[in-house]
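Take a look at the structures below.
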Structure 1
Amino acid sequence: MNFLTHLFLSSGAPELLVGNLMGDFVKGRLDGRFPAGIEQGILLHREIDSFAGQNCHFLRSKRRLDQSFGLYRGVLVDLFYDHFLAAHWENYADVPFSVFISDAYRVLCEHKEFLPDKLQRIMPFMFRDWLPSYCAIGGIAAVLHRISCFRLKRANRLGDGAEALSRHYGGLYDDFRKFLPELIAFSGSKVISPTNKDKEAKITLMTE
């Protein structure tokens with residue numbers, strides 16, 4: 001659910017950006033289904049998610065939230081961290097937030113032929129309504145309400161997530177400020193290269 005973070009970590013490379021956003025919509029082995037750069041982005045997306053799921057700051061944020069949120073605590077932290085990134089964008093990026101969102105949308109439209117149908121359907125809403133609203137707690141509340149009511153069939157408390165964000169705002173923001181530099185360093189240290197042996201791709205540390 002941390003769409004903004006994945007876009008942000010794509011280093012301005014168009015195909016990497018496309019794949020990094022596609023990561024939530026493409027499952028299983030890749031086997032050359034997409035251009036190499038897009039597959040690199042998908043694999044980077046998976047590595048980023050794995051890193052976050054094991055990071056001490058991210059895990060601390062999850063523990064701050066009531067256990068009644070259950071497995072959705074990770075979803076909430078993803079969105080909360082996207083909020084902090086959007087709200088403090090000027091601390092992390094040289095390009096204005098609105099320009100970044102516009103440029104990312106243009107790149108995705110230029111690669112529309114590779115995008116999964118589900119992503120194509122939600123993309124206009126994502127870039128017109130969701131991402132621009134992430135700067136405000138009210139925007140996060142609206143996104144959580146849509147997810148809770150329209151995307152999930154089982155009963156859940158995601159609709160109460162914005163209240164949890166407000167209640168634990170200081171602690172969550174402190175976690176985020178420690179987490180993001182580590183994530184940026186991790187993402188920047190990765191190079192993805194295809195391997196014919198496995199017909200998959202592996203991520204290896206960059207060597208100078």
Structure 2
Amino acid sequence: MLKEIRIHGRGGQGVVSMAKLIALSAYFDGKKVQAFPSFGVERRGAPIESYVRISNKDIFRRDHIVNPDYLIVLDETLLKNKNILNGLDKGDVVLINSNKGDDVLKKYLTIYPDVEIRSFDATSLGLSLLGKPIINTAMLGAFCEITNLFSFRSLKKAIAEVFSDKSGKLINANVELAQKSFDHFDPHKQFVVIPGEQHLAIVDEGKMIRDS
């Protein structure tokens with residue numbers, strides 16, 4: 001099993017660190033991994049991409065990923081550039097940070113009708129929990145639940161490892177961010193982010209209850 005992931009975002013959104021976190025999470029689950037950016041450094045605001053490979057066997061390829069199984073888009077404005085969708089095929093999954101519904105986002109992927117689109121408002125979640133638009137860890141939890149490529153337990157361990165030089169409070173906040181996004185796609189939790197509003201909510205018997 002070789003799974004290839006391509007991440008698109010802008011410099012400053014944590015594109016490179018997200019790739020590292022995904023790879024490390026899978027590594028903690030005993031997988032063989034590879035993660036690297038398209039450029040050596042992130043230029044704030046400029047488009048950037050990173051790559052991750054996950055396998056049960058040794059990985060010998062070192063080339064850029066042109067046919068991803070999973071595409072992660074941290075900034076939906078990048079969808080205006082159709083080139084970031086290159087290489088998609090039937091059954092591939094596209095995870096987009098957006099407050100728009102999946103049906104609205106499909107207009108950007110009309111030439112890829114057989115891919116699965118999943119959207120999540122990671123920006124609002126980051127603002128609601130941390131007061132900052134922290135996107136990468138918010139998208140990580142969602143990606144973990146959607147793909148099942150690694151366990152959430154290993155994801156928490158990876159966050160603690162990557163942010164080991166940060167305060168315990170910040171580490172816990174990022175774990176909570178990932179947990180909330182994980183729960184968003186867990187049908188048993190029914191957690192939602194209300195688009196355009198900086199608060200969280202849960203659904204209970206069809207009624208929306210705002211989180212305090």
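Taken together, the values in this text are just the output of simple stated rules run on the coordinates, not laboratory data. Just so it is clear, the model here is predicted, and its values are computed rather than measured. Cβ atoms are built from the backbone, for glycine too; each structure is taken alone.
From 1, 2, which structure was helix-only ellipticity at 222 nm (-39500 (n - 2.57) for each DSSP H run of 4 or more, over all residues; to 500) = -17500 calculated on?
1
Where does the value 10.3, 30 come from, among 1, 2, when Rg and Dmax of the Cα atoms in Å, for residues 132-179 alone is the thing being computed? Before the final figure, lay out each step's value.
Details: 1: 12.0, 34; 2: 10.3, 30.
Label of the originating structure: 2.
Quick check: 26 is what I get for relative contact order in percent (Cα under 8 Å, 6 or more apart), calculated from one of 1, 2. Which structure matches?
Only one of 1, 2 returns 26 for relative contact order in percent (Cα under 8 Å, 6 or more apart), namely 1.
So if we calculate mean count of other Cβ atoms within 10 Å over residues 76-83 for every structure here (1, 2), which label has the highest result?
Comparing 1, 2 by mean count of other Cβ atoms within 10 Å over residues 76-83, the maximum is at 1.
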